[in-house]
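Engineer: Have a look at these structures, which come just after this line.
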Structure I
């Protein structure tokens, strides 16, 4: 979800930018190296960038200062690895802020952290964990992508709570209020995104030679390698 332009106090916007920056630099270097080694990787990256852009542009009003929408990051993180999806999130969020007034430049760091970093790593590692338990692939994709979406809204709620503590309940009270408001729309959205991700995976595999398995063989589906 996207925190709108100028909504966060300056010190919070700077903090989240500083936290997200090292992840973005690392991911960008990985993307550059991967493209240099395999020019065809740009096709895969573009596919999931387009998927993320479209999914995360479907915004539903939720609470002042933000909105609810599918995230679109989880499926790409499962296919490619989380590091590659962080630069994708940056590009998507930047162009949405500039072209669609969806999110903002000053809040880019906060939005990258919740939608790019957290969503990517949650989706990837939940999927890997479920597969290691021999859970059905479609079920694993559904759960991983749904949790990737949900964790984005949880982190955004926390970011807003830290920026705007409740006068009585403090940060925890504010987090509960933001979380409850977001949950009304985000829980069904996360379920829907999980279903869409399963359908998208099966369509991609049916129409192309692309799958988790052959991506792994090409050493695309990696973390930190």
Structure II
């Protein structure tokens, strides 16, 4: 591990992540101790710590999937406020970096992706750094069993139209991070279920990320 790599990682934490209301010592430690450079596609190695989203391949519909920027991943971790007893769901494994960070914080992580190749690569990377509390599945979000429940859910792709089926998988006291809408203005939200079962929605910030594969699309515009 080179001094240049550690210097770049430190800059990523202090100049990107901490600057966006990310202050939890536990999640900062998780991002420091998961080697992001291991999870970046080889052709983008020089951008491992840059404040950009990196391409990780296209789905069957031609949509480009991306590894989220460090700043956005840090904010997702902050908003989910994962506890050591939590079971977490990651929708869109991509390279596995966010899954690895969450595994450092949670009791168990289930991470799903529709790409067999991405799941295989993530499995090798997680094994390489000794993370064993992750279940990886080749699966679409809306094919999840109805009785699956999670304390925290992170969607790494957006929903052009909000789909309330997501709420069924949130445990009482749980929460889900989701980005809703279409470019150029999408809204990051935290969906929460109270211990009494009441669902609430909290707007966090605006951002733009690619949509999840197979997410519902808005109806075409009607012109009179």
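Engineer: Using mean count of other Cβ atoms within 10 Å over residues 42-49, single out the structure from I, II with the greatest value. Don't jump to the answer; show the numbers that get you there.
Structural biologist: Values: I: 17.2; II: 12.9.
Of structures I, II, the maximum of mean count of other Cβ atoms within 10 Å over residues 42-49 occurs in I.
Engineer: Tell me which of I, II gives -7000 when you compute helix-only ellipticity at 222 nm (-39500 (n - 2.57) for each DSSP H run of 4 or more, over all residues; to 500).
Structural biologist: Working: I: -24000; II: -7000.
Corresponding structure: II.
Engineer: Can you rank I, II by relative contact order in percent (Cα under 8 Å, 6 or more apart) and just name the one with the largest value?
Structural biologist: Numbers: I: 25; II: 15.
Going through I, II one by one, relative contact order in percent (Cα under 8 Å, 6 or more apart) peaks for structure I.
Engineer: In terms of distance in nm of label points 7 Å out along Cα→Cβ at positions 50 and 170, which of structures I, II is highest? Let's see the in-between values first.
Structural biologist: Working: I: 5.0; II: 3.5.
Evaluating distance in nm of label points 7 Å out along Cα→Cβ at positions 50 and 170 on every structure, the highest lands on I.
Engineer: Suppose you compute Rg/Rh (Cα atoms, Kirkwood Rh) for every structure in I, II: which one lands on 0.97? Before the final figure, lay out the partial values.
Structural biologist: Values: I: 0.97; II: 0.95.
Here the read-out was taken from I.
Engineer: Between structures I, II, where is mean count of other Cβ atoms within 10 Å over residues 82-89 highest? Kindly include the intermediate steps, with their values, before the conclusion.
Structural biologist: Values: I: 27.1; II: 19.2.
Ranking I, II on mean count of other Cβ atoms within 10 Å over residues 82-89, first place is I.
Readers should treat all values here as calculations from the given coordinates under stated rules, not as data from a laboratory. All of these numbers come straight from a predicted model, not from anything done at the bench. Cβ atoms are built from the backbone, for glycine too; each structure is taken alone.
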